[in-house]
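Undergrad: Next up: the structures, one after another.
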Structure 1
Amino acid sequence: MELGFDFPAMAGMNEVRVAGAHEALLHRAAQAAIAEVRRIESRYSRYDPDSIVSRINAAAGSGRAVPVDAETAGLLGFAGQLHQFSEGRFDITAGVLRRAWDFRRPRLPQQAELQPLLALIGWPKVRLAAGSIELPLVGMELDFGGFGKEYAADRAAEVLVQAGVAHGYVNLGGDIRVVGPRTDGGGWCFGLQHPRRADALIGQVVLTDGALATSGDYERFFDLDGQRYCHLIDPRSGWPVRHWQSVSVIGPTCAAAGALSTLTMLRDEQGLEWLQSQEVDFMLVDSTGQFRTSAAMASHAGGVQESTQ
């Protein structure tokens, strides 16, 4: 028995696929996993005025610390680790830059627009205490978008396992966590999106466990004067990264794979050497459309095609 469930969440369509048990168990487990994704979306969305993120942002500059529960404290700790690990390139206070960058229209902001926003960015400015957080400046914001979907994929997969599912996966818009092989022991096959052709792939990855995550410059962007400007922005300069079209990483968890893919994008031309040092499998497409893969990627990927613009 194998069942697939498609559902909308986190601004896209997603899938839970489960196999290897009675239909009723599989159905209950999948619905519980979907409910977990939606719980996390509601809890951490900056668009929901009742979310913990919105409450923290609303209190910015008020001098009032906002209480947080253990789950939120853990995610804040993870954000702090990513900030340190990336040498400041990953910063969940950088969402304020969307006030200057609107990727629905091709317009470059003036430095005078960016400067006051850059003054609001900086994870070290955040005041963390046991069970609470305070944003000290009016206008500061937190945005969990950099890892929220990957966290949700991992949590949904844990829900499946706890419900007794041993074969399946969670796919949240290309951020994937596998909970076990197919019932015949084979792997699940996932396509890697071509960053310049919506109807094409640059390869396929077969997994029996672990996770796959991709970051790219083709999700939210505009092209202007032959240059692509995407939503992945270096918080130190306020300008989008440019060196990679896409970065796909295989990791033990979706949160780990997603962090590595995003941090590689943010490191621009230094990303390849840095990612190689992390000892994970990957596939990268650079700004010229050429791809780079880890030595072991051949054990996971098949039908890889050279990307072209």
Structure 2
Amino acid sequence: MKIETVGVVGCGLMGSGISEVAARAGYDVLVREVDERAVEQGRDRISASLERAVEREKITPEERARSEERIRYTTRLEDLADRDLVIEAIVEDLAAKNEVFSTLDRLAPGHTILATNTSSLPVTELASGVGRPDRVMGLHFFNPVPVMKLVELVRTIETSDETYATVLEFARALGKEPVTSPDASGFLVNLLLVPFVLDAIRQVERGTATIAEIDTAMVLGLGHPMGPLTLCDFVGIDTFHRISEIMYEEYREVRYAPPPLLKRMVAMGRYGRKSGKGFYDYAGDEPVPLTL
């Protein structure tokens, strides 16, 4: 099977990025959001990202125009029923994702592959609720999607070889470097990353070092592009908290348990860059580490 038409459910940070790279690769893309306001926000996000790509000479103005022409928008999930591949990229909530998969399974033709961009939920829990578990996979991109080369391909025990081969070809057509992961919470990257970031937060709690010292040590000592606390702010502290909860529920290992400080920051609405404050204050020209 060859993918020609792509549907994306959700046009937030991840969904807009997925839609953009698919359109830039030549695919016919239809994006669904919950209402017109969310559609306009997603459209603006994609337009701004394409403009940055032009400014950095990654694409030409003509390629930008063609990419935008390939993307259409809808508020109706039913409109995605004619797609060869649908990628779900909504909130990290199993019930919400199951509802999307159940609706698509009922409406889409038998050849349609259903993929999820989940970063932590076992894909099997989605596949078990549809009538085509052999055509369900995890397709986990990384933020920002147009820049990050990696994509994790996640097979369940029911995913067919044909489905895997089709999605693998699609990922490569997007210019991504795919790695294959077994269906276990966190897959490969978050399996190793989450304990690392959570331990950095625990060291802040213990007073081992300041926020800036920890981030500086990891950037200059290990060559990381950003420190673990800056990364947590970038991903979203609320998102990171939810991912760690899901992984702790899966493995029951202390290293995946969210530290008290992380819980308190979520309770106070300090979600990182998107809320203006997290481990750093983003009100000025440069992030300023906060006292916790």
Structure 3
Amino acid sequence: MDFRVFSLGSNDGLAKKIADKLGAPLGEIKLKTFADGEQHVQFLENLRGKHVYLVQSTNPPAENLVRLLLAIDAAHGASASEITAVIPYFGYARQDRKARPREPISARVFSVLLEKVGADRLLTMDLHTDSIVGFFRHAIVDNLLARRVFIPHFRKFFADAIAADDLVVVSPDVGGVARAQSYAKRLTKNADLAVMNKEREIPNKVTKINLIGDVKGKIALIVDDMADTCGTLAAAAALLQESGAREVYAATTHGLLSGDALKIIDDSPIKKLFITDTISPDRKFSDKIEVVSVGEVFGEAIQRIEAGESLSELFETE
């Protein structure tokens, strides 16, 4: 089947790695921002009858999402046979429910929009919550896991700690236990796990953290889906250190790193923060941050889709 992969500008580096895995150049596209800030998209090649993959993370600014919607509409109008929105980081995913009266369910709004303009499939990674898949009524959703690249990387990085049974995986909250457990059973002999119980009064501000589990003398690895302002991550690391952890590391799929996040990480007990390139790493980073690419995972997913093969193997990490 004939297919083309296009980068819409939010993460050109990752798009290039996906194309390299597929052994094909990125498609030609013209992206323009008018003087008033409006976005313009024009495909520079024939799309008729082709499967089109549009690579665009939808982290702020909002123009990233607008450009994706415009590109889907343009591809649909150009008679593409199938349109897949490759959204490594799905923005607004944390707004997946109505927490207070008169609020939108923003993740649902954008899911509906993607379908309405013509997306046939969504290829994403580590959605904040699985409930978002249910917002799509017609499009096929494949939610890939960063665990596919993190586990092999950690087996090498923490080889000595794993051999000595000194590594403990930490969930930063009760909601992340399943994710942390999936790492623990692949990295530790006894699936050692510790859990943070967080109490919040307002978003992005934790008032109290309690630790459940023993980390004394251990190397602690906090596993989460995203690092935003990093205040909670730093507080969790401090508590782990106070509770006797020998060293503290953290791994998050999506490195938003908003506001003073870099300074907070630098000032924290965290020795290293591992992130992926779902959000473009083409920006200033702390020396403590290490980027592990997921380009090959997305590339292999596209290969399997085009070959009509199951994606199940991409979810298994032995």
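Laboratory data are not the source of any read-out in this text; all were calculated from the coordinates shown. Everything quoted here is computed from the prediction, not taken from an experiment. Cβ atoms are built from the backbone, for glycine too; each structure is taken alone.
Undergrad: Quick check: 18.7, 56 is what I get for Rg and Dmax of the Cα atoms in Å, for residues 97-176 alone, calculated from one of 1, 2, 3. Which structure matches?
TA: Working: 1: 18.7, 56; 2: 12.4, 35; 3: 18.1, 53.
Structure of origin is 1.
Undergrad: Rank structures 1, 2, 3 by distance in nm of label points 7 Å out along Cα→Cβ at positions 25 and 49 and report only the one at the top, that is, the highest.
TA: On the way: 1: 4.5; 2: 1.3; 3: 2.3.
Largest one: structure 1.
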